[in-house]
Structure I
Amino acid sequence: MLLPIGDDNRDRRTTPFINYLLIAVNILVFIYFQNWGNDISFTFAYATVPGEILTASDIVTGSKMMKDPYTGEMFELPGLQRTPIPVFLTLLTSMFMHGGLAHLLGNMMFLWIFGDNLEDELGHSRYLWFYLLTGILAGLAHVFSTFFLGQSLLIPSLGASGAISAVLGGYLLRHPRRGVHVWIFFFVITVPAFIAVGIWFVFQVLNGLGSLGGEEAGGVAYAAHIGGFIFGLLLINRFMPKRTKQVKRRFL
């Protein structure tokens, strides 16, 4: 598996402070509000629950006892908490929460590598709106796929993966041949973006197919990844400033 660790930024003209801000907010929410992922009550209150989105109503469930598959010990898992905001807003709040430190670090690494180039092209405000809109659409893709595939509508979903997948889709369309530095085994090599991002997308599709008819594979909402990527491909040029489109045509 190729692990991206950087890309060619020699032509970047601006400081991507919106990208830096998004990364900072994600880290702040995880550390302060989620208490390093240990505040499950807060997480369950502000995560996206498909059943709540589909019924437009808040759902509260009781806690239940679970058995740790590794230690064999029993522990109490809190149920769905009261959501103090309109449930549709959880499509936004869930984008800034993560299930664990590895989840957070993986997402932020991808956002750090690929987000700055899109912000440089789109401009700061357009990039922010692109990120938020595609993240919400990716969340809806997860909600409706959960319903149509007959999966549990009461499992909360969270994470920036849907929006970041859209960033990857936009990056691939705009910079298919840009060099991406990847780590593979004990080596670091540079490959075109269509290889690095393409392999990532194939992995999402294969794992998404593996979850058909059951729960999300390994607790990962692959429909949000795939949906976000597709929305990124479809919408990136609509967010592109007119001058950028005209310059591109001139050089084609």
Structure II
Amino acid sequence: MNKTPVFKLSSVTYRYLNQTPGLSDISMQIHSGQAIVVLGANGSGKSTLLKILDGLYFPQKGDIRAYDVRLTEKSLQDTDFSRDFRRRVGLVFQDPDVQLFLPTVKDELSFAPLQMGLAQEAVARRVAQAFELLGIAALADRAPYHLSEGEKKKVALAAALTLDPEVWLLDEPTASLDPRTQSWVIDFLLQLSEQGKTLVIATHDLEIAHLVAHKCYVLGEDHRLLREGSPQAVLDDQELLVQANLIHSHRHYHPSGATHKHPHRH
């Protein structure tokens, strides 16, 4: 493993409009080839963290470095660094409608590599490969807004795939999907990990942490880091998961009138 982390966050704090908390005093390191799962309830700051890693937001306090360069508005104004960073790091949003905006699926897949200056022949080759890998060639001429949620998710993943980034930032990749598509997405993530890609997955889906993660970070509802550790250590800590609102005590009623409560996972 490369000793220099892909990302290094030191005491990062972010507030929306300098008032509403997003993240508080977050420190972490992410190394090349790691599959990192960031667990947390809705509103804990997972999406904010991914946008900071992608250089869309910048912390008011603390420091973030990407490839050993401080990630700031100024550094991303440097054309060479910005182009290299955008080529190496790809973000897939939770809601595909935020990401998809062009007239056809083929246009969506072609857009990013064309913006990176790839030749038309190379772009066509990457688009064809993405269509084949994700099994969505039949959607090529469809308008993205006419697709199902599962189809939109595949198109969003395919659009990122055409850039072939080293780092994949994925926000709730299984959200709002049917069970079959959820299973397909998890298989896709495992394939990326096997290829040596760096994954940072923000989710409250504990199955992703169990199946995909090399390491987990848990964010609390106070936007602070509650714990980091192996998937087994984190997922076995029921007190931690209750504290983070990732599982809850579920009350059961019996015909005799007795009730009991135990931790319940979705």
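Calculated for structures I, II, FRET efficiency 1/(1 + (r/R0)^6) of positions 4 and 236 (r between Cβ atoms, R0 = 30 Å, to 0.05) is largest in I.
Give the label, chosen from I, II, of the structure having the highest value of FRET efficiency 1/(1 + (r/R0)^6) of positions 12 and 28 (r between Cβ atoms, R0 = 25 Å, to 0.05). Intermediate values should be presented prior to the final figure.
Details: I: 0.50; II: 1.00.
Across I, II, FRET efficiency 1/(1 + (r/R0)^6) of positions 12 and 28 (r between Cβ atoms, R0 = 25 Å, to 0.05) peaks for II.
When distance in nm of label points 7 Å out along Cα→Cβ at positions 44 and 196 is calculated for each of I, II, the greatest value falls to I. If helix-only ellipticity at 222 nm (-39500 (n - 2.57) for each DSSP H run of 4 or more, over all residues; to 500) is computed to be -10500, which of I, II is the source? Structure II accounts for this read-out.
Tell me which of I, II gives 3.7 when you compute distance in nm of label points 7 Å out along Cα→Cβ at positions 156 and 188. Traced to structure I.
Every read-out reported here was derived from the displayed coordinates using simple, explicitly stated rules and does not represent laboratory data. Keep in mind the model is a prediction, meaning the values are calculated, not measured. Cβ atoms are built from the backbone, for glycine too; each structure is taken alone.
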